[in-house]
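Derivation of every value follows stated rules applied to the coordinates shown; laboratory data play no part. Owing to the predicted nature of the structure, the values given are computational and were not obtained by experimental measurement. Cβ atoms are built from the backbone, for glycine too; each structure is taken alone.
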Structure 1
Amino acid sequence: MAPACNIPQLDEATFEDAILASPFPVFVHFAGRDCEGCELAMPCLAEVMGQVRGPVKCFCIDGTKHPVVAARYRVAQYPTILVFREGRVTRRLVGYPLPGELEVILRTAVA
């Protein structure tokens, strides 16, 4: 089971409406079952998103429970964070983010 996340969860049924139709940049955290790096990345992502000044959304999805979505976006390793803009992936971060890395990506995404 993927770790608990206070960021809204998506599944195959809700993914398209939440991500592809969004007029704002969207961060999607792909987590995996029993993924230690995912557990470490979620609080970091939640903290960064809490500091955001500007229109941006953030969601989590358990890629092991929703392999069709993970395969569609070529997510093979967890954690993976994808940044979507206008329905397209504009940034991919594979593995646990380095300190400050998410802030830089976020500032770039909302600029």
Structure 2
Amino acid sequence: MIELELPYPPSVNHYWRRVGARTLISREGRIFRHKVVSILADRGVRPLDGDLEVLVELYPPDRRRRDVDNSLKALLDALGQGNAYHDDSQIIHLDTWKREPIPGGMVFVRISICRKV
């Protein structure tokens, strides 16, 4: 099992940028991904194998309206880049909660191997 406290991710609305005919990850998205990859590397996280269950608790930085699903793309991609798992297609159960805002925002993530029932 992997448990992490991570920075609050950029919304999918701010994650991608069009540059001419190309679509790229925005500067904000690259900074977020770099922070997550660094945190996972510092913790010595190795990729989990098999089907995964992921719990995400979003603590936004303020009370502005936010859709929880808009935060997941940047977060799950960054976790994959940081070697929490081999590919986000391993995730077969994703549970997401939006909690009360905290200054600066934060995300709590728990990733575990899914036990088949």
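Say we calculate mean projected area of the Cα convex hull in nm² for every structure; which of 1, 2 gives the highest result?
Largest one: structure 2.
When relative contact order in percent (Cα under 8 Å, 6 or more apart) is calculated for each of the structures 1, 2, which structure yields the highest value?
Greatest value across 1, 2: structure 2.
Quick one: distance in nm of label points 7 Å out along Cα→Cβ at positions 39 and 71 came out at 2.9 when computed from one of 1, 2, so which one is it?
The read-out comes from structure 1.
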